[in-house]
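What follows is a set of structures to go through.
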Structure 1
Amino acid sequence: MSAIAIFFTQALLVVGLPYLVWRIPGIRRIVPLVVLQILLGLALGPSILGKYSPDLWSQLFSDASMQKLMGPSWLAIVLFTFLTGLHWQPDEFKFLGKRMLVMSLLSFLVPGFMGLLTGYFMAMLYPDAVGSHANNWHFAIAIGLSISVTALPVLGAILREMNLMGDRLGRMTLGMAALNDVILWCFLSIFLAGLVQEGGTFQSTLMIPVKIAVYLLVMVLVIKPLLQWVMGHCGLVGDGGLVAVFIAVFGSALATEEIGLHAALGGFMTGIILPRCYKQALIERLEPITVVLLLPFFFAMTGMKTSFDATSNTIISITVIAIIISMIGKFIGTSLPARKMGESWPDSIAIGILMQTKGMMEVLLLTIFRDANIISTTCFSAMMFMAIVTTSLTMPMLRIVMPWTTKNPPPPPPVI
């Protein structure tokens with residue numbers, strides 16, 4: 001086949017196949033689309049397709065052909081984190097008040113702390129899980145952050161599928177997940193900046209905080225008002241405004257990558273600083289093409305770089321430990337505080353179940369850690385399985401609890 005034919009064969013597989021499977025009656029009621037996209041990415045990798053059909057795999061996914069998937073994969077990463085930033089709209093969640101802030105913090109910090117301790121013991125028990133550029137504490141922090149993840153887009157998809165978007169329970173968990181993501185990216189920025197400082201010279205170490213400060217000032221004082229002016233003159237997300245947004249996203253991604261953080265953080269920051277009045281329109285315009293078209297290429301690239309042995313004791317052990325700690329941590333950090341703050345037991349348990357969703361956010365985070373050699377490919381594979389299992393269990397567990405939950409719409413916004 002020609003290079004063009006190979007590319008479109010890859011596109012047919014990674015974009016079309018998971019969606020077609022998801023549309024089979026009954027499947028979408030069990031698992032979100034993202035789980036099937038991740039599973040297909042793994043299935044197309046060297047450990048499954050490469051093992052059982054090496055000739056076909058080498059023809060479709062040779063090193064040369066995989067290079068052509070890097071562009072869509074990078075676009076997917078940056079646009080996905082941009083959309084995550086857009087989803088942060090604090091005004092929508094004001095009705096939840098201080099208790100949402102407390103519950104959100106605990107839903108991140110409790111599983112994160114449990115993951116941190118677990119990660120340190122993992123590093124001692126399974127040294128091959130630690131990346132070549134990390135010590136035990138670096139590895140432990142990476143595991144802690146990975147355990148604390150809640151994927152906002154996947155959560156939104158589950159709530160839509162179960163008709164909970166307009167329910168108070170749905171709005172509460174969306175608000176908590178949005179704040180959870182903001183906290184996650186703040187911690188990740190600090191962690192990556194610390195790693196860059198450790199690996200640099202004295203002068204370069206001193207420059208990292210300066211570069212970050214300059215970047216933030218430019219984004220808030222220059223880019224934000226400039227975007228507001230351009231989009232105001234071009235109408236509500238017209239073509240000119242959309243081009244301006246893309247320039248800001250890609251320029252911000254370039255800046256954070258050059259600073260030494262990660263391009264994904266640049267996309268997220270652009271979504272955060274964008275004028276609030278344009279966020280929802282941009283989400284409606286960009287989210288379908290990003291999630292349905294671009295992200296499957298990222299999952300395919302992830303699968304190509306994932307090689308695992310299902311009989312490996314290390315992978316099995318880390319997977320089981322991570323699943324247990326993640327589920328217990330989210331329950332302790334979310335369900336118990338919710339109950340303490342007046343929610344019924346069924347509602348509290350439902351909130352804890354919904355906050356288990358990890359999906360694409362977890363895959364992105366693990367990819368960042370693997371590429372930075374903080375975790376090994378062995379640990380990456382194990383944590384990927386954890387993300388798949390916890391996300392897959394969300395909808396079935398929620399369907400068990402839902403008959404006993406309180407169903408009511410959120411209160412109207414206050415009249416000012």
Structure 2
Amino acid sequence: LHSRQLMSELLFECYHIPKVSYGVDSLYSFYHNNKPPSTGLIISSGYHCSHILPVLNGRLDAHNSKRINLGGCQATSYMQRLLQLKYPGHLPAITLSRMEEILHEQCYIAGDYTEELNLWKCPYFYEKNVHRMQLPFNNKLLASTLTAEEKLERRQQQIRRLQELNARRREEKLQLDQERLERLLSIQELLDEGMTEQFKRALLEMNMDSAEELQSYINKLSLIVEQTKQKILQAEVNVEVDVVDTKPDVSNLFPEYQSEFGKQSNAVQRIGQFNLAEYHQLHLGSERIRVPEIIFQPSLIGEDQAGIAETLQYILDRYSKEEQNELVHNVFLTGGNVMYPGMKTRMERELLALRPFKSSFQVTVSSNPVLDAWFGARDWAIEHKDQTEGWITLAEYEEKGGEYLSEHTASNIHVPMSIAKPT
């Protein structure tokens with residue numbers, strides 16, 4: 001109501017149009033595909049929500065119309081969450097726009113959801129029916145473009161980095177060992193000074209039982225400290241050696257690093273043999289049927305709502321048997337979210353389960369579910385251009401206000417605003 005009021009104000013007061021008409025998109029689509037006056041049951045599923053609208057003799061029965069808060073937006077978001085959970089390494093590539101593309105081109109409605117979901121458990125069925133979507137990636141490896149001199153220089157840089165890393169580790173270890181050795185020597189001094197009680201408590205803190213064990217540990221730790229100092233001095237001497245030599249000489253100078261370089265070389269070779277395109281792929285398996293299924297089973301995404309089939313049954317139960325037969329003989333599907341392959345077959349299967357034994361029904365799909373609303377509005381405007389019913393003129397707008405609605409075949413129901421009198 002508020003949006004219609006603002007639109008009328010804009011059209012009449014800014015653009016000075018002579019008259020305007022408002023209608024419901026799904027009713028316009030129904031009008032375009034059915035000769036009025038028609039009776040039928042419209043199932044319209046758009047981007048944000050879905051509606052089931054009963055039409056009797058060309059007029060909308062708004063009191064028995066129902067809305068389901070599920071549409072293409074929720075399906076796109078659900079697809080994104082599923083693939084982000086499945087491929088956490090490709091989060092930046094799993095965008096909403098790409099999910100919409102997958103939804104429109106790869107998904108379909110399963111005739112029997114449970115049965116087909118079980119088929120996807122079979123590896124052979126999976127390999128035969130899975131759709132692989134290739135993501136953009138850069139297949140150019142930097143290592144393959146390096147010359148022999150550049151590879152040697154990079155190797156020498158890696159040697160120097162490893163030397164520096166090992167030197168830091170040795171210095172840190174030496175510092176810790178020296179601190180522990182000083183602690184042990186201070187405990188030994190307690191015994192030399194005759195402080196027996198303090199000496200015993202210190203031994204307990206160090207998890208030692210006797211002075212002999214303390215002396216043995218001091219000797220071992222002193223040897224380790226001395227050996228570490230010698231390694232640090234030897235490493236400083238080796239750094240001064242000219243590393244710009246042939247490849248075999250470099251390997252002889254630093255044999256302890258050779259295994260690290262071998263691992264890196266093997267890793268580069270494996271990367272060259274690995275097909276990166278396979279890693280940058282999205283495999284669409286059961287997601288192709290799980291995502292569109294939410295309009296039939298909203299509980300898949302945690303929504304506490306009835307699906308299309310349950311809502312359809314609820315609406316039909318509010319009519320007599322004769323009216324039910326008239327409605328189900330023209331079940332009309334429209335909207336962008338009903339364009340999945342298999343949608344018509346699934347609705348026929350659901351109606352077959354809902355309707356009495358041997359009863360008949362008919363399901364039709366809009367000729368253009370996305371654009372038929374516009375075509376229907378065009379048809380109605382052309383056929384009623386010289387009539388007053390359904391149009392709001394400038395005089396009516398000025399007299400009745402922006403909330404006024406002139407009803408017609410494809411319009412909503414006008415509910416006059418009630419203003420409470422002050423007491």
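Taking distance in nm of label points 7 Å out along Cα→Cβ at positions 71 and 375 as the criterion, the largest value within structures 1, 2 is that of 1. Taking Rg and Dmax of the Cα atoms in Å from the coordinates of each of 1, 2, which one would give 39.5, 121? This value belongs to structure 2.
Here FRET efficiency 1/(1 + (r/R0)^6) of positions 215 and 383 (r between Cβ atoms, R0 = 25 Å, to 0.05) was calculated and came to 0.25; which of the structures 1, 2 was it taken from? Structure of origin is 1. Have a look at 1, 2 and say which one yields 34 for relative contact order in percent (Cα under 8 Å, 6 or more apart), as calculated. Label of the source structure: 2. Can you spot which of 1, 2 the value -23000 was calculated from, given it is helix-only ellipticity at 222 nm (-39500 (n - 2.57) for each DSSP H run of 4 or more, over all residues; to 500)? Attributed to the structure labelled 1.
Name the one structure among 1, 2 that Cα extents along the principal axes in Å, for residues 119-182 alone of 71, 40, 18 was derived from. Label of the source structure: 2.
Where a number appears in this text, it was derived from the coordinates with a stated rule and is not lab data. Computed from a prediction, not measured in an experiment: that's the story for all the values here. Cβ atoms are built from the backbone, for glycine too; each structure is taken alone.
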